[in-house]
Structures are given as structure tokens and as C-alpha cells.
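Every number here is computed from the coordinates shown, using simple stated rules; none is lab data. From a predicted model like this one, the values you see are computed outputs, not experimental measurements. Cβ atoms are built from the backbone, for glycine too; each structure is taken alone.
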Structure 1
Amino acid sequence: MMGALLIETGAVTDREARELEKLAKEYDRDSWSYAFVFDKLKEERQRGITIDLAFRKFETPNKYFTIIDAPGHADFVKNMITGASQADAAILVVSGKKGEMEVGIAANGQTREHAYLAQTLGVKQVVVAVNKADNYNYSEDRYNECKEAISDLLKNIGFPVKKIPFVPVSGLMMENLSKKSDKMAWYDGPTLIDAIDQFEIPPKPTDKPLRLPIQDAYRIKGTGVVPVGRVETGVLKKGDKIIIMPTEFKGEIRSIEMHHEEIPQAVPGDNVGFSIRGLEMKDVGRGDCLGHPNDPPTVITPKGNWTGQIIVIWHPTAIAQGYTPVIHAHTAQVAAKFMELNKKLDQKTGAVIEDSPKFIKRNESAIIKLQPIKKMCLEKYENFAEMGRFAVRDMGRTVAVGIVKDLETGA
């Protein structure tokens, strides 16, 4: 769907589109050429799924967007979390095909998990694309059925459903992406492009200290090690003295690039790559965080801990003290131990139901204390919302989502 949208809006050149069609034929996957716009890894093209994140820039009549194509496949949710943690807005793509939508919103469905994660990771604005319209014969009844079911789900999670456009589309047939579809004359809402063009640009917290979580680092010939990531708060300028935590590497920014163009400074929301004099691979990696030396990112050590308020969204039994799953926060992934279960809360009112509960189960909300097994960057939610959210994952699933209420660095 996104590949088709980029081809329609001219973000992908005709030549590139033709090359992708040829490639898809070589893999005997004629209908997949649109997906190959993002899926560049050989394994992705052979298996027909998105594994890693891909970034593309494209423009609507009024705005310019960076799309983070994040995987939906259950095996790669950890990459999806990294992507969603960097997004201002999301298109929740739901299959309108009979049976597929129902599976997605079921208790352990992908649509449900992704919606929960988007909400926790701070994605406030959503457009729902009810895809595969060609498969449900462009039927208004089926569209309404899907809209109703997804609205209920999103409302329960806490999204403002009244503000969310639901757009029936067919990615494969390019229906209703950027042009009104005559096959769905009954639909009088915006096309997908119009719907995302209505997203509001969130305020940019440039007045806060710099926080830039590292998404990855690459060794580039002639340049050296180039970290990439998204500025969450503050401003990064060429020539700035910086510190990377928790490695404590100090250096100076030589250059900043966005979409292969050099820029003098990066502000919140910008996905950038940058070069730093003297940086080695050992000094930087996914999950580290860059800041200015006068106000460095906060690091919690294994001697420290943080207090989190969580909601358990899935667990086969119950969570007790001593449980050690993997915590995902911004781009970091670190195992941490549940040291204390302090309070069980009423999910709707936030009132305390029970002090020091023995365990917490699915759909329960609680205040807990967590201890990381290695150093990790984390901030209080009230100071840096962007750096103070986390997801708890185990057994290939998202177990709980939460925010950081308080922390002790342990340093």
C-alpha cells in the first residue's frame, strides 16, 4: 500500500518502479513490486515480509513526511517498536478481508497489539486504512463492519475516535490512495493522501535539553562511523560538543545529514545521520542516547531502578516479583527485573485497589519497580515524555506497556 502510494505521488521515479517490477518477476512475485520499494533485504524479498525499518521521504500538497515502514509481522515486533517510538503519527492498516480483520482485533491479534503500542509510544494521531477493498468487493457494509469493530478497540485503548478518519483503500489496485475511487461512490471522506495531509505537526520541544536516541550506527568509507537517530527534544547543531550515554564518549559534531542532504542543525522530529570526530563502533550503538555534556541523558545502572506505571496487556499466567523480561524504551532493548509490585490500580480511575499485590494479571494496572541488568538511558515521563515510555516484552509478545514515574540512577 505504501509502495503504491509513493509511486502515485511521484516519490518513486518511473525508472525505479520499472526496476522493481522486473525484480518482482525474478522472484515470481509479480504483485509484490510495490512492497519492494521498502523491502530491500534479500530475505524480505524472498519471504514477502518486512523485517527491518525503512525510511522514505514523500510530499503531500501541504507537508513533507518521512515514512518509517515498520514491520507488522509478529516475529519482528521489536523493530516495529523502534519505529513507532520515533513516529509523530501512524496509519493503522487493517485488512478488510473477511476473517482477517477479526483475527487482528482478537485478544492476541496484531492490530490490537500495534494499536496499544502506538498509544504507549506516544503516537497521538492516527488514520485507519481499511485495506484490501478489492477483496471485500468495495462493499460499504463490510467497510462499516470493520469501522465499527476497530472504533470500539481504539476507544478502549484511549484514542479520540471521533477525530480519526477511516479510509477504505486497495493498495494492490491503487484505489482511493491519492485519487477518489469510482468503485466506492458511497464513500464521501478523504483519500488516504488527504487524510494524512490533515495531520497536525506536533509542537517541537526545542527548548528542552537535547535527547537523541541512537537507532543504529554504520561504518561508512571515507567518513568513519555514522550514527543515525531521531531528535526527540532540543536542537543538534554542527560543531556542537556532545556526549553519548551510557558509553560516556565525548566528541564534536562534524556534519549532520537528513535524506542524504547536509543540514546545519536538526530539530525534534528530524531523522538524521551525523559524523563525530574520533568515534568508534564500540562508543555507540542502538539504544544509546546523545545529549550535550552540560545536561547529559540520564542513565540507570544495575544498582539503580525505576518506578513504572504499567498496564498488562497479555500474559499466559501472572507477573510476580523476580520476573525478568526485556524492556523496550525509545530505541533501547534491555532485560530488567521486576523488583517490587507496589500497588494495583483501578485502570479507569487510577485509584489504588491493593497494596503490595502478590501478582498482576492481564488487563490489570500497577505501580512496579524495575531494575535493569545493564546500564540504560531512561528519563522521567513528566520531564521527557518521549524518553519516559516503555514496553515489556517476553515470549515474542508485548506483555505490558508503561511510563516512568520516578527513577534512581544507582550511580
Structure 2
Amino acid sequence: MVLLYMVLVIMGIASIFATTYRDEAVIKGFLSLNTDYSRQLIYFILCLVIGSVILLTDSKFFTATANLFYGFGIVLLLLVFPFHTDVKGTESIIRFSGFQLQPAELCKLFANLALAKYLSIPDMNFKKLRAQVIAAAIVLFPALMAIMQSETGLALVYFSFFLVMYREGMPSAILLIAFSLALLAVLTLLINKDVLAVLLTVVAALSINELKLQIKRNRRLLYTIIVIWIVAVGFQRFAVPYIFSNVLKPYQVQRIYATVGKDMEVDESTMSEEDIKKMEDRKKASTYNVKQSKIAIGSGGFLGKGLMKGTQTRYDFVPEQRTDFIFCTIGEGFGFMGSIVFLGLYLFLLLRIITMAERQRSLFSRAYAYGVASVLFFHIFINIGMTIGIVPVIGIPLPFMSYGGTSLVTFTAMLFILIRLDADRQMILR
């Protein structure tokens, strides 16, 4: 685990170096604090110190202080509102003495500890609705605060903890409903809302006809189908438009439409020329990043151009290539085969974490381990997915690779706490 961690972080520093290095002396650039790759190296050294301290800490410390850390994280999130700094449209960053802290990123670790602590309460019956609601509130409260700080991307990461709850006994129907609503939201963008309503009605009618024998024996089945139909039609006709109009920002809506290959539906007759121009600018901006990202990854071919020889990433054609689009450097520099090997490292890391989770005697350790795996999987899937255009651009970092001190510290602490807990896997921690 430690070896995998170090390989990924070093690859991240090399990728940041490849995209930001110009003509300055290499050694001088690394020794200074004026370059992104030098600062990332400093963050890495700091993380090694933090990881060493964690490995020397008693495992019981993390169970004893889990709720305290969660409370501390909530306080940090609250401090963002009066003391935040607006950085590229997000209001979730606190800046002090030249350093930046993003509490919404750090709070993922604290939420994971708090959730594991709650799930490991003696005689906990997680199949009860009350227990499930409390667990959901633990992870959704910081997510809500992240949304209020214009960090919708990070807020979505907190939903990955529902996979932990599913592992510990949450009914699979809840996940099925969530995925069904997500699919319905996508279909709402692709199909006319009236046509979709008719299709949903037809599906409901066919279901009733197919299950008429069962319905005769159990009338509740008929009521269930009717309720599902009402919820589905109401969701696609009212809930989705409301979310797009009142919850999401215009550029976020445009990115979602761009991902499914459609233009936003607007009535230009009611808009001024200035508003129309702004809308066109947002449309171009929403597709530019992904187009350049695809060009960079595709230009790498089968074996790649070499780490320092990529034209798209070396000459700043790809925006945010040191943070959200760091995978473009791997794709262009090492090609298809290099990307497969790189993804293989992540896959091996995730499988290793799941293996460690299943061998824990303590429910706290197991739940925490699944939390680490879920958060990492969500970040990896969404980040790489947005660089190749299969998911909307929501701006979350690639674990251990993207530039950023808070991100690297958070993922490092999550991983090393897991390693420390695994060292005492025969203990029962609560």
C-alpha cells in the first residue's frame, strides 16, 4: 500500500513538472517555492511526515476522536462563510499566510471516521429507518454546506458513502431508486418531456398487464406501480427542471447538456443580445476543456509521445491540466498502453483496500476501509470520465496525482489511517 501510494504521488509530481516546467533550472525549480511541482514536492514531504505520525499512533485514538474530528470539520466548513476566498468561481477556500485550505475536501476524512464510528455502535441495528437517516445525515450535512460554498463537485463525493451503508445493511432498494432517478434525469435531457411521460405511462400499463395475476392476489403491488409512475412523471416534469433552474448554476447546466451532446433549451425571444452572447460564451467554454482534453489523450496514440514531448499539455492547450485534467498528461505522454498500466495501479489499490476491509474483525475498521475505497473510486471514475467526455466536468481532483496540498494531505491521511487500523485488524475497535 505504501509503495503504491509513493509511486502514484511521484507520478503526479512528474506529471505536474511535465506540464508546468519551462526553461528554468530543474534543481533550482524544485528547491524554490515558486513552481507548482516544487510546492507539490513540499506537500509530499509533509504528507510523509503526517503518514509516519499516523503509523505511530494507537489505533484506538481514531475511534476515540472520530466525532471530535467531525465536529472540527464542521467548524472549518462554517468558517468558510465569513473568511472564504473566491478562487475560480468557488467560495470554499480559506487562505492564510500564502497557504490555502479547502475544508470541504478535508471533511471527507472526518465524515468517513464519524460514519464508521456511528455504524460500529454496539447493538446497532442498521436495518432500522432511524439509524439509516442518522447515517445519511452525517455525510449529507457537509455535502449541503459544500453546495452552499459553490462546490457541487465535492458535494457529490459525499454520496459515495452510501456504498458503505449498503455494505453494512442498507436496503438495496434505496440504491436502486437513486440510480433509477439518475437515469431518469439523463433521459429527461435526451427525450422530450411529453414523449417521456407517455413512455413512462406505457411502461406502467404494460407492467400492470404483465403482473395482473399477482395483482389479484396482492393489491398493494398495483398501488406500488401507480406510486412509482406518479413519482417518475413528477420527477421528470417538475423536479429536474426545478433543479436545473434553481439549484445548479448556468455553467453547470451547460456542462451537463454538453456531455449528452445537446444544447440548452432556452427561449431566445425573451433574452437580450447580451444574455444570448453570454449563453454562447458559456456553451463554447463548456465544450472547450473536454475537446482539448480528448485531443491531448488521443494524440498520445498507442505508446505515447513521451513525458516531456506532449504538445497539447506542454503548451497549455488543456485548461487546468495540473489539477482536474492531469490525466491528459498521462494519456498524451504514455499513450493507450501507459494509461492502461496507470489505471491498473488504481485498480490494484482499490482491490487491495477491499481485501483489507473484509479481513477486519472490527466493524469500525471495515466501514472506514470501505469509505476509503468508495471515495477513491468516485474520484477516479469521475475525474478520468470527465477528461474523456463521458461525465460532466465537475472539477474534482485525481487522487495522489492532481496538484493541491489539501487534496494530497486528505488522501494521504485516509490511506495511512487505514494501514494503521489494518495493523490491529484482530482488535475490536468501537
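Worth pointing out:
- Structures 1, 2 were shown, and Rg/Rh (Cα atoms, Kirkwood Rh) at 0.99 was computed from 2.
- For -22500 (helix-only ellipticity at 222 nm (-39500 (n - 2.57) for each DSSP H run of 4 or more, over all residues; to 500), calculated) the corresponding structure among 1, 2: 2
- Ranking 1, 2 by mean count of other Cβ atoms within 10 Å over residues 118-125, the structure that comes out highest: 1
- Of the structures 1, 2, the one that 3.1 was derived from, the read-out being distance in nm of label points 7 Å out along Cα→Cβ at positions 22 and 110: 1
- For mean count of other Cβ atoms within 10 Å over residues 102-109 computed as 14.6, the structure of 1, 2 it came from: 1
- Looking at relative contact order in percent (Cα under 8 Å, 6 or more apart) for structures 1, 2, the greatest value goes to 2.
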